[in-house]
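Several structures are given next for inspection.
Read the figures in this text as sums done on the coordinates, not as results from a lab. It should be emphasised that the depicted structure is a prediction, and the values quoted were computed from it without experimental measurement. Cβ atoms are built from the backbone, for glycine too; each structure is taken alone.
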Structure 1
Amino acid sequence: MRLVSDHVRVRVPATSANLGPGFDAMGLALAHYDTIEVRALGSPHVRVEVVGEGAGELPTGEDHLVVRAIRAALDAVGAPQVGLELRCENRIPHGRGLGSSAAAVVGGILAVRMMIGEPQALANPAAFAIATQFEGHPDNAAPAILGGATVSWTGPDGPHATQIPLHPDVVPVLLVPDERCATRTARGVLPAQVPHADAAYTAGRAALLVQALCHRPELLFEATDERLHQEYRASVMPATWRLVRALRDAGQAAVVSGAGPSVLVLERATDGDAGATVRARLMEAAGGRWTVLSPGVAADGALAERL
């Protein structure tokens with residue numbers, strides 16, 4: 001496989017995984033983007049410029065996650081390894097449960113798709129499989145690639161994902177704290193087993209969530225309840241859990257975004273701004289500093305172009 005383009009750009013959306021009961025399976029693409037510009041070099045050198053989130057913190061060489069994803073994608077299609085020059089303009093907050101690592105991985109893979117002579121070799125199923133290998137679970141990679149709301153699963157032949165039609169009245173609102181929480185920390189407090197009744201309860205709500213997202217947004221509050229993961233994580237993100245409970249007590253469909261500590265509220269467009277005052281009061285009560293984002297849904301997922 002040869003390279004036919006040495007300069008590409010990829011725009012990748014933030015993502016929110018789980019959506020409450022859809023643990024490790026459901027996700028939503030958000031119109032809040034990282035942009036990655038990639039040049040293939042004739043020399044073996046690697047240079048990474050990071051602007052925005054992670055500047056001064058992230059690796060600027062071979063260990064950068066985008067570079068690692070590019071290397072894996074080049075190997076997967078049998079293309080030659082090359083030197084790389086990257087400019088990463090990061091807007092997705094890191095360590096907040098908004099899919100920043102999935103965005104980096106998907107961005108690297110789709111950059112290679114644009115660089116090679118046979119982009120179909122990295123069509124969505126192949127790109128998704130590589131991204132899932134990096135992430136360990138498919139719930140962020142799926143919406144980052146496909147856009148919109150997604151359901152993913154793993155079968156004997158590997159990971160799969162499908163986009164589900166999202167009702168136009170579903171409006172995501174993000175409450176992002178200053179504090180970070182590593183995914184491994186949030187996963188580390190989950191129990192190895194849960195009561196059968198809790199699993200059954202959550203399975204029913206996950207099924208209802210698909211109906212709510214697609215056809216009946218008025219069911220979002222009921223559909224986003226679950227008993228598998230959020231309360232177990234309260235010890236490592238107490239302010240987040242206080243805020244989620246307070247918002248739900250006020251009737252809002254609030255959940256922990258991914259592994260946290262951000263909070264996702266799924267509102268209805270027909271409700272207008274009725275929840276804004278409630279959110280402001282409850283964020284103050286929860287403690288800490290929070291930023292409110294209303295990004296909208298990224299219907300198309302990541303977009304790549306040759307320059």
Structure 2
Amino acid sequence: MFSFRAARRYSSAVSRAKKYSTSVEPQDPAAYCRELVRKHDYESFLISKFWRTGEQQDGYFAIKAFSTELAMVQDNVSLPTIGAVRMQFWRDAVRDIYADNPPRHPVALALHRATRSASLPAYHLKRIIDARDEELRTNSYPTSDALVAHAESVSSSVLYLLLALRGLGGAEDLAHAASHLGTAQTLATLLWSLPHHAGQRRLPIPLDLCARHKVKQEDVFRYGGNAEGVDAAVYDFAVLANDHMLTAREVFKGTGGKVPMGAMPVFLAGVPVASFLAQLERANFDAFAPSLAVRDWRLSWRIWTGYYRREF
């Protein structure tokens with residue numbers, strides 16, 4: 001039943017969603033997006049250094065901030081209904097962005113600027129919204145294939161937009177590599193955030209992997225890394241992520257594994273993924289190991305090296 005308290009939350013969510021639409025002078029869109037990414041997606045913030053300052057970098061931050069805003073909805077709302085309000089706000093925002101009438105939300109304004117300097121398909125933005133909306137009503141994934149489909153809708157769509165931002169949206173080989181890299185990126189992110197999700201009584205490990213290793217959801221929620229079979233399930237999960245990384249790299253075997261320099265800023269997204277998977281392996285695939293919560297101080301150097309070696 002939709003309680004009075006829920007109704008108040010619903011009304012509050014509507015008010016927050018409309019706040020930017022009625023604001024006369026929103027804060028600087030580029031600065032807002034940059035700060036949002038710095039706070040909530042530090043790996044992407046490090047990668048931004050390899051995007052040319054100006055329209056390219058501003059567009060990068062706009063796309064990444066859009067992705068971050070949507071990813072945060074699940075943790076910031078208490079009811080799927082409230083989350084649905086926010087998702088509808090963004091659906092309407094995308095429609096209005098492409099009608100040259102963006103709402104006065106800094107991310108929407110930044111995206112509008114990006115669409116005027118590059119051909120960014122609205123389809124990918126809508127796909128991200130739909131995937132995040134579905135996520136609000138899903139506490140687990142029935143199969144690995146279902147999770148891969150979700151990952152491709154979320155992270156791969158972001159990479160497709162970044163390729164388009166660089167004028168490479170029509171390159172099928174790059175899109176193929178981005179598809180697999182984006183999938184690996186989402187899987188690695190879910191592995192890294194497994195302790196957080198378990199604390200919220202959500203289990204991102206697909207149920208087919210749980211069944212294979214006799215993992216019980218309730219045990220993971222209660223005992224974390226001490227739950228029976230969870231390390232084996234995490235291992236299979238990590239192997240799946242690594243397989244997609246290898247497939248993405250395979251696209252560039254004809255050039256000795258070297259990514260075209262023009263596309264390298266996009267594929268730098270693979271460097272943090274590879275770094276985390278290596279950390280997870282050193283932790284014997286214990287996704288709850290405290291060492292995984294510590295930021296890799298060498299990541300900035302790894303990204304720099306990857307860029308100049310044209311590898312991820």
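Ranked by distance in nm of label points 7 Å out along Cα→Cβ at positions 34 and 194, which of 1, 2 sits at the highest value?
2
Upon calculation of Kirkwood radius over Cα pairs in Å, for residues 250-289 alone from the atomic coordinates, which of the structures 1, 2 produces 11.1?
Traced to structure 1.
State the single structure among 1, 2 that was used to calculate semi-axes √(5λ) of the Cα gyration tensor in Å, giving 34, 20, 18.
The read-out comes from structure 1.
Can you say which of 1, 2 returns 26.0 when mean count of other Cβ atoms within 10 Å over residues 154-161 is computed?
It was calculated from structure 2.
Out of 1, 2, choose the structure whose coordinates give helix-only ellipticity at 222 nm (-39500 (n - 2.57) for each DSSP H run of 4 or more, over all residues; to 500) equal to -21000 when calculated.
2
The value 23.6 for mean count of other Cβ atoms within 10 Å over residues 106-113 was derived from one model only; which of 1, 2 is it?
Of the structures listed, the value fits 2.
Compute relative contact order in percent (Cα under 8 Å, 6 or more apart) for each of 1, 2 and report the one that scores greatest.
1
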